[in-house]
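No value in this document is a laboratory result; all are computed from the given coordinates. Treat the numbers as computed from the prediction; the structure is a model and nothing was measured.
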Structure I
Amino acid sequence: MQVKKVLTYGGAAFVAFFLFTRPGDAANAVRGAMDTVYTAANSLAQFVSHLS
């Protein structure tokens with residue numbers, strides 16, 4: 001359980017550091033992740049619509 005806590009706090013610290021030192025790159029990373037989610041959802045919707 002201790003390892004999970006250390007990894008969680010370490011990951012949160014890395015994200016905070018990245019956000020404060022390179023906000024533009026952090027915004028691009030979030031935008032890329034959201035584009036990926038949007039593309040996956042759109043592909044799933046097309047797949048389901050073609051089933052019927």
Structure II
Amino acid sequence: MTSPRTHTFVCPECRRSIEVDDPMRATLLDVGCVVCGAPVTEGDMADPPPA
């Protein structure tokens with residue numbers, strides 16, 4: 001079984017960095033940063049380097 005895919009989210013406003021899975025990534029893009037409420041874009045997400 002493979003590990004779930006994760007992304008690193010860095011908020012453009014509060015600079016909080018959070019590792020998130022695909023469902024949480026989608027939520028952040030829909031509702032914004034869970035810490036400060038700033039809008040989130042695809043550019044605020046980074047995929048981890050390949051293993």
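Below is a table of values for the structure above.
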| read-out | value |
| --- | --- |
| Comparison of I, II by Rg/Rh (Cα atoms, Kirkwood Rh) - largest value held by | I |
| helix-only ellipticity at 222 nm (-39500 (n - 2.57) for each DSSP H run of 4 or more, over all residues; to 500) from the coordinates reads -33500; which among I, II | I |
